[in-house]
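Derivation of every value follows stated rules applied to the coordinates shown; laboratory data play no part. Computed from a predicted model, the values in this text were never measured in an experiment. Cβ atoms are built from the backbone, for glycine too; each structure is taken alone.
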Structure P
Amino acid sequence: MPTSRPQGECDPAFRRVEEVFGELLEKREVGAGVSVWAGGRQVVDLWGGFMDRRRTRPWERDTLVVVYSTTKGMAALCAHRLVDRGELDLDAPVARYWPEFAAAGKGSIPVRFLLSHRAGLPALRSPLPPEALYDWGAMAGALAAEAPWWTPGEQHGYHAITFGFLVGEVVRRISGKRLGTFFREEIAGPLGLDFHIGLAAADDARCANLSNVDEGQGAERIVAAVMKDPAGMVSRAFANPASSAAPGHARARDWRGAEIPASNGHGTARALARAYGALGNGGALDGYRLLSPEGIERCGSVQSDGPDLVLGVRTRFGLGFMLSQPDDPVARIGPNPRAFGHPGLGGSLAFCDPDAGLGFAYVMNGLDRNLLTSRRAAALVDAVYASI
């Protein structure tokens, strides 16, 4: 079968998803995967295209790709498991678990502000060397010493890179495990997910290379803000350390191997959809409980809704998850208000819809310029809901 056509499996009731995915592979994608769980079973598992822009390496069933901020949802699940177990109180001060965090007037910031982008710590003011991004202690220490950019809780702004270190350090202080290890032992391992926060060198050969596709708009706002004020909050949020925005960073072994829980998760659509499929199935799948029903409600509870001080648009967040963005017809997560998940730079998207019993994921290696999510993902989401 030609690799430009979808491969995999699709329930006949979801044939429209396969048709749309096939059209994307033919006209707009380099390589991609899409997976859907409905009612506790996998109904779509498709992939196709190529791992490289030259179209010499076909996208395989086990091809991995970095999903950037779609990683944040997997990181948030680690914190929510601790909440379910009674080990983490979202309303307690972060400093209860991480005493050094109390520096610079941050002693009263509650944990929930970290998960809802309200802590005022989207960026580090002092420039860090490129290698600091790969040094957990350096990033956590710098964030503990940093002063908020705004009064915590009064506004919100996307913590593009810092989210993972902030949430991850709380998880580490409570569990004694780095977030990548916690995720592997408590989520990926038990559910059989081919998703990694800190990728082993042996898996590099399975990674798709990224390229740009000429589609979308919105990221220009970020570029303009950086150009206007290179030392400002927005610039620092995306490019301090500079290695987070360096050309070709996603192919570097240091990047792939580090634990950057806001942005460097590598995996398949199948893995992400299975995790969200468990959440869409009441929190459990194949005998393993990922979260309690109360935990699922908590994930999607509205915490932030309004002007985003970093992205420059209106955004809505739950506790670690993005919610549908009503001002952007592309950045929607289905028609149901309780759906939650997370998009990633360039167009990836994964989410669950508890009302429809769905788990969905789309990953790709062609990055577009949309700020929140992509028209490609939106077309697939529409096809899913047209099929149920």
Structure Q
Amino acid sequence: MRTEVPFIQPSFPTPAEIAEEFAEIVGVNWYTNFGPKERQFARALAQYLGRDLHVATFANGTLALIAALHATFGRGTLDRYLLMPSFTFIAVAQAAMWTGYRPWFIDIEPDTWQPSAPAARAVLECFRDQIAGILLTNVFGVGNPDIQVWEVLAAEWQLPIVLDSAAGFGSMYPDGERLGGHASCEIFSFHATKPFAIGEGGAVVSRHPSLVEQARAFGDFGFVGRQCAQLGINGKLPELSAAIGLRQLSGLDDRLATRRKVFDRYRTELGGLGLRFQPNAEASSLCFASVCCNSAHEKTNVLASLHEDAVRAHDYYNPPQHLQPYFVANPELVRSAELSVTESICSRVVSLPVHDYMALEDRRRVVAAVQKGVSRAAKTRDGPSYLRSRAKFLAGAAPQ
């Protein structure tokens, strides 16, 4: 039986290194509540991400997002909405609802898979009074090429943006700037599945120190000094997690470079098959490599071929948020714009494994399995209409 190629393969400090960190923490006798490791980690994150940025750490990325929403929009009353894509992880809508807002799902762009600014504008032109803000995402942790378009739109409509960049720590926008400095704030997740992983953890990052301080206070029961000044929760990052994070920062860029080489080989070796890769993914931290097949039939065959060859792969984000069972059963909780592009991409997307220092043999197995799946799809799909659609796709036209 062949050894499985895992979908996610985290790189962590060795047990001896973690034991060394824990011994130091024990020696200081400070385990949480913004100890020396946490303070050092927050400073190191800000220094890594860029100039004039401020950071508040959290126990996980979802708490960071809830804190960011609370600090940016205030507490909602479930009669106002946040614009957000449906094509993202369910924690985005859940965070909005925990903060007292309802999701209003908008579509994505067919080429970038990023949230559609024209779709947002169409909603705002008719329902501006119901919209409290914009919960944007950098899809798959890839820097949105249209981020400045979004910021102009938000300024025009006088709406703040919170930007969920959960998987994108270390990613860059097309201009070479690292994620972290756009919108009112950006949030990151340091979950074990992310390229920058500490187990559980997260951060709110902003150019506005008052916003970061408010988010930090929210994660400390709302305390300012020793008095509770606002609604809060316990979202503090433990010292051991911060210590792991400091270790993980060392050599991060070298590890990301190896992930980008894997992506480059995927794109080179699979691009001729008509598979489309997300623009600017080559400058991202690459939690995984997502490709868009020509049809749902092709995607089914590609996933089947990968699984047959013991390669773990997924089809994020499928189902999208608006088709998750909770919202299907409770449609009154959300509103949705036209989501045809979202549903089309979801029906055709495949997410391929990417690891730090990924073994050449593993990469070759992934490529061979995808090639086999595409070939099988071409042989088993009946009718000339599919062949015409595929020819259009290879020529650059959008498939029907």
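For the read-out distance in nm of label points 7 Å out along Cα→Cβ at positions 71 and 231, a value of 1.7 was computed from one structure; give its label from P, Q.
Numbers: P: 2.9; Q: 1.7.
The read-out was computed on structure Q.
So if we calculate percent of Cα pairs over 32 Å apart for every structure here (P, Q), which label has the highest result?
Details: P: 26; Q: 37.
Biggest value here belongs to Q.
Upon calculation of mean count of other Cβ atoms within 10 Å over residues 239-246 from the atomic coordinates, which of the structures P, Q produces 18.4?
Working: P: 18.4; Q: 22.8.
Among P, Q, the structure yielding 18.4 for mean count of other Cβ atoms within 10 Å over residues 239-246 is P.
Could you tell me which structure in P, Q was used to calculate helix-only ellipticity at 222 nm (-39500 (n - 2.57) for each DSSP H run of 4 or more, over all residues; to 500) as -13000? Write down the numbers at each step before the final one.
Working: P: -8500; Q: -13000.
Traced to structure Q.
A value of 16.0 was computed for mean count of other Cβ atoms within 10 Å over residues 103-110; which of P, Q is the source structure?
Values: P: 16.0; Q: 23.5.
Matching structure: P.
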